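Next up: some structures, all given as structure tokens.
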Structure P
Amino acid sequence: MSEQGSRILADLAADLAADVVRRYRIDEQRAVEVILDEWRRNPKLLAVVDSAGSAKEAQRTRVYKDAATLTKKTIYHRLRAYRSEPAAFDTALRTLVELPADAPARQVDEAATAIAAAHVSTAERLGHRDEFLRVLETTNPPDSRVVVDVGAGVLPTLLGADWLRQRGITQYWAPDKDASAVAAVEAYAARVPAGLVRPAQWNVADGWAALHRRGLPATCDVAWLLKVVPVVLRQEPQLAPVLAAAPADQLLISGSRVAMAKRQNIEARERRVVQRFCADHGLRIVDDQATEDEFFLLAERG
């Protein structure tokens, strides 16, 4: 590509990135990187750009318009994927696994944080980690020794073993259906006090008996359903009774205030879903707090 073509391509990427950032939850520099990576593998677009006299001329072509539309769709779907950067996730996991057995806690924490940064469910909380942990601690019932975190993902890598132990948690169960997330939590669990973090590959449809057979106590102190209820009720509403039957008298339920990918406020919708779930299953909401992008409702039975 000519020097002029390269400049035009960069201008086009910057212009599209500005539009993408207005629509979606992505950093502008990262948007430019994704756009250029996609476009550099599009020979038809590169030919059009190279022969164009300006960015505006290129933007008027059907080839550019199709490429821009496709790239925006690609970014949207990446943002909605739990592992939006699979290579980064795999690298972070490999780093943790390959640490020597006597690696200092600082290195373990750094590797764990890298895993959290590569998984969308935790990456979106990293920017306000202190606030998230503060609200989680405040709404979580005191004296909660045994916690089951339904659909935990890789949350233990963000929480950290020290945080769990300082709150008096002795068993943190982390069931999830995603094998990659479970593998990451298993790698982290191997680096912290034995028995503290307990990962398990599990789907809500498997039912609680499957986890009890693996050692989950008949009754836990609290069940965390963080951003789980709205997702399950949208995708598999028939499983709502399974969630409601979580083996604990107190359920800490959270929902999103903003969409995963788009810059869109969805709090009212998510709250309605959670409140209906609680009403349908005899759960009484006793506490309500929020971070900048997540609300937390503590519910009790009866």
Structure Q
Amino acid sequence: MRIGLVGAGPWARTVHAPAIAGHRRWTPAGVWARRPEAAAEVAAITGGPVHATFDDLVDACDAVAFAVPPQAQGELVPVAAAAGRHLVLEKPLAADLAAAERAATAIADAGVCSATVLTLRFDPAIRAWLDAVPEGPHGPGTVGTARWLSGALLGGPFASSQWRAEHGALLDVGPHVIDLLDAALGPVTGVEQARRDEPDLWRIGLLHSGGARSSLVLSLRTPVEPTDFEIAITGGLGPDGRGRTALDSRPADAVACYANLLDDLAAAVDAGDPRLPVDAARALHLQRIVDEIVRAAG
């Protein structure tokens, strides 16, 4: 099967492109980006041509992988879905909830397979951790906590990203954390509190379907190295219901996680079943939570 890549930023160059280039099931079908010279650099990694237009790339492939800002993804995804192309989606799905709903509807109407680049979900150790958490929803005796503090916007390859700079940690790393807490504790049903302090410190409280609660602290402008990361579930675990389980590290190899995503997408295409755990419907669910957090924070 042929897969084309849209985008030529640092995430496209360092994660999407090498994973696509080395995958056993997907053949690179080329690259399209707004800047042809940047697209050529990425195409040198993936193999395949640089396409002159987005439509040319869509015509050349069976699946489209997006590595572009949320606004561009929200505009282009419905076009690719209407053409019957399977999709690799970045998070957030679109720049706002209305655009995300349009994109998810287009994908559902087309019946194509989709997978969202929630990198943590494709790490074998994190998958094993999630599998070991008793199936939810969990009640009021269970509490989730999450901390992701990074200096990514203070310097480095993503510091110049306009959408990350504008929205901070919530739109970039927030979906990863919310996804894991939602999967571990039960679906998020409400936002109990949300606050953003300058320059970029989010403090969030979520309510889950069984009554469990979770709290998140997120930042991409904290001067810390390496990233301070932990997700923990406390209470309601173990034989006495007093256990605790925690993740204290992120995947070391994002390319390997992305390759696992491509494996799962290929298997879904083979089976003719578009229902993946991290499909467009999942991305829309997460975007609805993010939208509620933004509104709660004022």
Practice item. For structures P, Q, calculate volume of the Cα convex hull per residue in Å³, for residues 86-245 alone and state which one comes out highest. Key: Q
Practice item. Figure out for me which of the structures P, Q the number -16000 belongs to, where helix-only ellipticity at 222 nm (-39500 (n - 2.57) for each DSSP H run of 4 or more, over all residues; to 500) was derived from the coordinates. Key: P
Check your understanding: For FRET efficiency 1/(1 + (r/R0)^6) of positions 38 and 198 (r between Cβ atoms, R0 = 30 Å, to 0.05), which of P, Q scores largest?
Key -> Q
Study note, to complete from the structure: Value 20, calculated as relative contact order in percent (Cα under 8 Å, 6 or more apart) from one of P, Q, is from structure Q
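semi-axes √(5λ) of the Cα gyration tensor in Å was computed and gave 32, 21, 18; which structure, P, Q, did it come from?
Numbers: P: 41, 23, 16; Q: 32, 21, 18.
Considering all the candidates, the number was obtained from Q.
No lab work stands behind these numbers, since they all come straight from the coordinates. Values in this document were obtained by computation on a predicted structure and should not be read as measured data. Cβ atoms are built from the backbone, for glycine too; each structure is taken alone.
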